[in-house]
Structure P
Amino acid sequence: MLDGLLGGAPGTVPLVVVSGTAGVGKTAFAVHWAHRVSARYPEGQLYVDLRGFDLGRPMPWADALAGFLRALGLDGANIPLDPDERAALFRTRTAGRDMLLVLDNALSAEQVRPLLPGSASCAVVVTSRHSLGGLVARNGARRMDLGPLSAGEATALLCLLIGERARADRAACAALAEQCARLPLALRVAAELAVARVGVPLAELVAGLADQRQRLRRLDAAGDPRAAVRSVFSWSYRNLPADAARGFRLLSLHPGPDVGVPATAALLGAGVDEATGVLDVLSQAHLVQCTAPGRVTMHDLLRAYADELSREHDAEAGRLRAHIRLLDHCLAGATAAMDQLHPAERHHRPAAPGPAGPAPVHDPATARAWLAAELPSLGCLCAAAADGLRPQYAVRLAAVLFRHLDGGRHAEALSFHTHALRAAERTRDLAGQAHAVTNLGAVHWRLGEHGAADRYLQRALALHEETGDLAGQARTLSNLGNVHWRLGRHSSAAACQRRALALYEEAGDLVGQARTLTNLGNVCMRRGELDTAADHQHRALALHAVTGDRLGRARTLTFLGNVDLRRGRTGAAAGNLGRAVALFAALGHRGGEANALTGLGDVCLRQGRYDLAVAHHRRALSLFRTTGERSGEAAALNGLGEALCGAGRAEEGLRHHVRAGEVAAATGDHEERARARAGTVRARQQAQDAARTAGRVSAGPVDDVPDQDVQRSGAPPAEPRTAVVDGL
């Protein structure tokens, strides 16, 4: 039936709304159908649970768009912060593609509309408990109402699930199907309980459920079929062991989309083995569903029921202790993961509480895996804490995760730090406000939004001065310096970095001193003060040896390699940049690896090894597009354009310089924009010369570019200007 509904008027997006009561199987139906017709949509399928009826807040449509764009290959700063821009980019990315979108558990038409693609080649299936008539009226959707199973279908499903006992007592089986209102969710829960009580006649179980429904008659009075689901839930819950029943209730306190064994252990105040046993019992009873090994999720109806039970049976003080154990566990786990990945910055992070329940973070690999699995739940916890009884957790969690989020997860970073700022303002925590605002400034700088970054950082500086936090002032000033050099204000950038260095020295922070020396050396290099720049980088390397900051060392080696290149020491440059590439790769830091590869590409360009230069810049460009660092993308595009021109492929080089100019203009990067304009003129002139030599038509007129921004020789520029970002 769904196949025939996905038609629609020519030029319109094929759109079907599958509606029906809770527990009727809308999600299972839509997902099963999507798998069956996957060959019909060769460019892929996108799925999102909009959580429209969950206990927490429904998923904002802007967050759903961010997830879709990441699935389509974008990351970091390539995902716009403005929701309307995200929607426009999503429509562009899906235009003309044969794709299927499943928008599950939608609350309203308003939540759905921004997620609709702009191309009729894409089909959309929406599931909701509401009919979403607005999508029918305004967007041409067709509606499919999904009702309960027929009596025969429901009985057949029970016979399949329960087995011979059900087939031997068809009357009891039919009665059980009606008691479950023939809803698939209730049928599965009831069948599992029947299987678990193998020695009890089916008729006796049916009688027990009838008694339970009588106790819940107030819910049945309105004739709501969901009352049958709740009756079955209650029946199944009553037969749980005490520890599993308590676990079921307390799981409602977890706000994330799914939960793992260690977090469950924290909620219960128990060990991993006990938590695993509880989840196994709940999974067998179909009260939770597995999403991955060691992780489960809970249907929103079950979560609501568990929450009601918890409020009724668990003392408020006990619920609060469980909630705090969960927050402590997540904060401790995040801190342990960050300590594994960035140990030298441990003193920059808030002190962690004692772990409530074990977090399996023992080495960098497990740290990365833990963060990847838990980040969506950590985001939900941060939001809930900011608006709840423990806002200070939101402030601390965002601060702990700063460096992880800074590695290209800019949409998530904006969310975390905005929650942290709101929480700090609620509690009048000036220090928390200062750090949250500093972090927001860093996010906007990464995105190339330099005006917003400057405003946040100026505000943060005033807050840090008010609280007397010298290291906070220093970090903010160093970030301001980075903003100013991107805008071409080198004198102001140098002044900011020198003030930051003095404050870090006063605070005795060696990690901050080393990173600021690296940034100051970068500014000096761009001002042509190469000896001073090299001295700063060597001083930074000496401090890195003391602190063990491997990430800082890799960044400093990259900058030192660039200084060596400008001084004409290509061998030393290649050595330092090669070491930086290897160190970044070992650390799993793709953005840093891309920066170092860009430098290596410039070295090869200077040496006349054009094919190798092209390869390095192509690899760097791919990595920058993965991490979303747009200034780095502009640098790699410019480097690739110069290398292609050196290899005699001027028309290809021209295209890359033009694209570099577009990216740099979007971010406000003064240096890369000028470099792109100069490269465009050179490449176009070289292409025209080659066309005349070959007797072909001219490649077209040279754009009107101000003379001061260009070099008109056909060779690559004498002074490579690799852009490398190093933030604090």
Structure Q
Amino acid sequence: MAEFFVAPGGVDSNAGTKARPFATLARAQEAARKAGGGTVTLRAGTYYLPETLVLTERDSGTTWRAARGEEAVVSGGTKLDLAWEPSRGGIWKAATPAGLTLDQLFVNGERQHMARYPNFDPSVRHFNGYAADAFSKERASRWANPTGAFLHAMHRHEWGDFHYRVTGKNADGTLAYEGGWQNNRRLGMHETFRMVENVFEELDAPGEWFHDEKANLLYFYPPEGLALKTAVVEAVRLRHLVELRGTSRVALRGLTFRHAARTFMDNKEPLQRSDWTCYRGGALYLTGTESCTIEDCLLDQLGGNAIFVSGKNRRVTVRGCHIVKAGANGVAFIGEAAAVRSPLFEYGERQTLAALDRTPGPKTDDFPTDCLVEDCLIHETGRVEKQTAPVQIEIARRITVRHCSLYDVPRAGLNIGDGCFGGHVVEHCDIFNTVLETGDHGSFNSWGRDRYWGLKDVDLNTVTLGENRNLPLLDVVEPNILRNNRWRCDHGWDIDLDDGSSHYELRNNLCLHGGIKLREGFYRVCENNVMVNNSFHPHVWYGNSQDVFRRNIVFSSYKPIGMKAPWGKECDTNLWHVPGQKTPLPATELQKQNGAEAHSIQADAQFVNPTRGDYRVKPGSPALALGFVNFPMDAFGVRKPALKALAKTPELPVNGATEANTLRTAAPRTWLGARVKNIVGLGEVSAYGLPGESGVLVLAVPVTSPLARAGVKNNDVIVALGDKRIATTADLPTTLSATKVTFYRDQQRLVRELVL
């Protein structure tokens, strides 16, 4: 096969040999096409792309690689030649070329911060700095011309985030802005977790910059010790660096990709009843490909999605890559909505069985399938967009994620957004330090809001007993499998199978902090898992769900919410680990919780070495007699030596530690004839779809109660009376006149007249 060389000092009229290399990737592409394929070898240096490199069917069979031992950088930016001069208060300024639009600024290879309020603080969890007054009228009064500024805010329930572009000021001095389409459940901005950037008057901290496009001036506050006049300054231009369109057998190997523009304002496409929207693009974008490979590449500080596999793709492999500090997702596999039968897009939408397409599986082949992410280190993604993950899967089939280390992210480490179309395998991964900026999620997070979910004319509590028993499997036609992984989430659940997630197999998972949550769904098997310092969280299951929970080791009683016995098809042969309890005893408390567990026990599991993270059990452990099988504790995460040397590992738990108890009491009381109690804990916040640990749950409301006349029902959560917030039962008044009652039902906020 032909081999062509490219070097920054080359010349495009050269022959493309090692001695006489080309200068540009476009010239190398032309030569490889004429040769019918081959290898393009990039020598050390940075290649600033004038436009996106698009590889098509004509490029099939081509390998693009860095020369052995050399760093070849493919950049969507441009190097700026600036003449700096002092401006004011430690700030410098320089003239920029006319027409330059500056999305991100890199200095000596590090991304700097747009002038922002509050200032960047790496120790602050949300946005690395937030303030309730970030874009208040009072704050905006300091800004002469904020047009072009960006407003960032967390979702009201912390289920993601919103972004807006300022278009000017209103007559009353408040900001005018557009945006907010980045979340598929638009319940409004969080009142506190807010941040603003790209405002000249907020340029007041080292590392901040502002570009005045009209005056063609760049202002920069250099960090202490930076030799600014000799620094390499680069601006970002392109959204996509390389696109693979309709090509096959193309390989990208050993390359570094930098300088892709942020895309948060174009994240508009709703995904199927998911909480998410997406921008269908990335620094590396693949569509219509077969057997393409991205291997041993560094994807560094990219502004949006690092790798986006869109629509019909077959056998894409991402292996041995390091993806760090991406603005959005690390690797996203997202098919086209046209592939889904009877799709719905907004959370509240519902349909009927009579109108449902009941043909199993996809409608078209416009989705990724048989793809692999293996031995990859992906961390600190979601630097801009919080409704993202290191690996995101939606409308896809048979995606395998193996031996990956995923951590330090604002939301889930791995997200499967629907049941379309199953067959995914997650194995031997290390996923931790997740849900750092959002709430009500897990290190693994999924939904199953598929065709069957929420049907208006079907009783889902009995659906598995009749002719429609396979309704929950119409989309998730193959089981999703999570096995031999290590998980840790300190702000949610280690594994969170949320709304409708069905047809899952969870085996041999080591959960270090948050336990396993299964919300309503069908046909799930959860067995042979260890839940350290936590337990099993079953939430609001359908009757006759056919779920199985067996041969697991838990550290406490279960944490059920809204459950009715019996739970699923089988709950038995589990071990409740009680340190020092040598003689096994019946797990009577578990039996009381679910009316099953006839063979489950309480005993010391006899772990091999928990202080070093080895939760295998010793020979003679009572867990073995229940059928528990040891699984490897030293095979989590990346294996590639270069990546393993860089990868972090999770903090190991202190044996016997438990979650901090809430100060809120769960004791019920009677009010207006109804039995009510405080909302207590993250589990109830999640189960009832609340914005936080606040409100009063209605346990039982008689028909004679004024609450019943107002339409309040059992399991509603009262959050306000008139203008008064109801945080706990102590806020409920003893005397009351006619007013409005605000409450949540099925994750919807409702307001009704309360007449006494």
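Out of P, Q, choose the structure whose coordinates give mean count of other Cβ atoms within 10 Å over residues 236-243 equal to 15.5 when calculated. The structure behind it is P.
Comparing mean count of other Cβ atoms within 10 Å over residues 532-539 across structures P, Q, the highest value is found for Q. Which of P, Q yields -1000 for helix-only ellipticity at 222 nm (-39500 (n - 2.57) for each DSSP H run of 4 or more, over all residues; to 500), as computed? So the calculation was done on Q.
Source structure of the calculated read-out (distance in nm of label points 7 Å out along Cα→Cβ at positions 316 and 404, 1.1) within P, Q: Q. Using the calculated result 1.01 for Cα Rg over 2.2 N^0.38 Å, pick out the matching structure from P, Q. Considering all the candidates, the number was obtained from Q.
Here, each number is a calculation from the coordinates, and none is a lab measurement. This is a predicted model, so every value here is computed, not measured. Cβ atoms are built from the backbone, for glycine too; each structure is taken alone.
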